[in-house]
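Below you'll find a set of structures to go through.
Please treat every number below as a calculation from the coordinates, not as lab data. What you see is a predicted model, and the numbers here were worked out from it, not measured in a lab. Cβ atoms are built from the backbone, for glycine too; each structure is taken alone.
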Structure 1
Amino acid sequence: MKIISVESLVRLLSHHGVDNFMKDLVGSLKRDFGRWQSFTKMPRPAMHVSGGVLELMPICDNELYYTFKYVNCHPRNPLIGKQTVVATGQLSAIDTGYPLMFSEMTILTALRTAATSALATDLMARKKSHTLAIIGTGTQSEFQVRGMQLVREIKEIRYFDIDAAAMDKFEKNIDDKDQKLVRCKNALEATKGADIITVCTASKAHVEVLKNDWIKSGMHINALGGDTVGKTELEQNILPRCKIVVEYFDQSYMEGEIQRLEKTEAEKLVYAELYELVSGRKKGRENDRQITLFDSVGIALEDYSVLRLTYELAEKYKIGEELNLTPVIKNPKDLFGSLMLEYSTP
């Protein structure tokens, strides 16, 4: 079984290139959303505990692999020097059930979230979108910028976070002379003149990070932080004004911005699931005045895509440690025999 540690993943990304990985991942997401019906899916089970939430995200296709991801969200973790979100994941062969790879997924989750946002933005935002607003400059923010740069010519980045140190970190990591960085005093200032707004905060509550009055015609919004029960970021009056696209309605209705609506109202307001845009069944944007909203909660199919890509590249570059996390035995019925030691204890 291949083990992809953080160190192994960094080597893999160094070999392949972060931008190349992101581009390949967008292609993998297109492939997998394009065969939506071939996956066995379920909304992720979540356990809400003191301080956060613990989630398991399983999915299986009908061809090759089963994957799952374990992930948490504990907004107060930074106060004790720990990350808000960490994750691990596994890829297994469906024909035998044997695990093929166990991987870190904290970095991979950030990469797949950014690649999914890029895919949705490319299908929904105006082609001449050049100004990006980032509300929340935590761990996801730099990845989101890299993703947006893949699909639009971003000339100006306006950004705000309630944590000044997080903005300092963002500035250092996005130091790019080809782009104008505008540090803003509040979220309203950040949204002024924006073509694309990406909002991703960690507050576990129904909050109004974006106000209805700030949203102008033609804008595209990536709403990423509303990703669990009781956690949203948009003033509710924004929703009826938007062409709304979700990843997977059954999960988005539980966890996304649409969770505050009655189900019949949500079904009426949601224009499409992302796979319908990817497959060409529906068009993402019909004119430059529409307000589009990608109400993203993150789904297991995206983890499947990134785990599969990582496994293929790890095999190509021969990266990752091989460890036996399942017994290797000559007689498949002699599990007890795997306990026999090859030496005697003195």
Structure 2
Amino acid sequence: MSDRWVLGVDIGGTTVLVGLVPEGGGAPLGLRSMATPSMGGADGAVGHIRRMADEAVVEALGPDGKGWADVIGVGVGCPGPLDLELGIVLDAFNLGWKDYPLRDRLAEGLDRPISLDNDANCATYGEYWLGAGAPFRSVVCVTLGTGIGGGIIVDGELVHGASGTAGEVGHMTIDFTGRRCACGNYGCLEAYASGPNIALRAREGVEAGVDSILLDLAGGDVSDISAATVSEGVVAGDSYAAEVMLETARILGVGIANIINVVNPDAVIIVGGVTRAGDQLFVPLRSEVRRRAFKVAEAACEILPGLLPETAGVIGAAGLFLKTRAG
């Protein structure tokens, strides 16, 4: 067992996950998960994270606070945009946090050095360090959840850009007259293919009277149809669920073709619950990419599901702390 550990914190639009990652890399221990608090704002969430951190340390390293002596720091992933130098959440619109000094507020209670990065960057680094991206030098990760995030690694280095917002692939415009996105723009990839918007498109069809088992799978309440319900419907052989998934795959294919044309990576890794649809997602997605991307760039790029579906963000946040600390 490792003698030293890093606490990884993954703050998402739906879930907060906390765990201890060994300094040399490996599966997190003492994992704690909870729904992202909607009451109490950012300060309330910080209080919960401190409690979860204490519980994780006690479970993994021992009671009475002794285990904290072996924790060298904390890596945190949070939706952005962020001011990485000052550790401030500038505008996490899916959380409702604005101009919040997250790094300093967490440091007040955890008493450890803390690094902060975008949650999708953390998931990207996790997959690159210990997951599906490990064989490659240049990787783009697309995270499908409450929103759509992304991260870019080129020649082994995470790309932050001039203002720290590189990799926001969910906010590329794929239809300039399209749906309104939570960011305020129209026609973003996120407005169609994030979890809540996959569910929205499915609900629209059910409300219009399409023949489908999705309503039954949601317990008869159309508002309870989620992206997971759509995936469940695909597995059950529901033709409308398969239609929604096919449309989702084609939409994602458009976005990923754009990414491949611009970045020319070795691999695009897709992370999120929608990947459970397997070939129903990846076969049409890859086909759409072949239709739209430059042939030489598409041929050089593998499109893969992530290997760390629940823990990429925690592992990557810890890994980025270690990378920051090293230099």
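Numerical summary
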{"quantity": "When distance in nm of label points 7 Å out along Cα→Cβ at positions 146 and 194 is computed for each of 1, 2, the largest belongs to", "calculated": "1"}
{"quantity": "For 2, 12, 23, 27, 19, 11, 5, 1 (P(r) over Cα pairs in 5 Å bins from 0, in percent, for residues 10-121 alone, calculated) the corresponding structure among 1, 2", "calculated": "2"}
{"quantity": "Test item: FRET efficiency 1/(1 + (r/R0)^6) of positions 42 and 66 (r between Cβ atoms, R0 = 30 Å, to 0.05) calculated as 0.50, pick one of 1, 2", "calculated": "2"}
{"quantity": "Which of 1, 2 yields 5.6 [mean projected area of the Cα convex hull in nm², for residues 202-281 alone, calculated]", "calculated": "2"}
{"quantity": "Distance in nm of label points 7 Å out along Cα→Cβ at positions 26 and 154 - highest-scoring structure of 1, 2", "calculated": "2"}
{"quantity": "Of the structures 1, 2, the one that -12500 was derived from, the read-out being helix-only ellipticity at 222 nm (-39500 (n - 2.57) for each DSSP H run of 4 or more, over all residues; to 500)", "calculated": "2"}
{"quantity": "Of the structures 1, 2, the one that 33, 23, 18 was derived from, the read-out being semi-axes √(5λ) of the Cα gyration tensor in Å", "calculated": "2"}
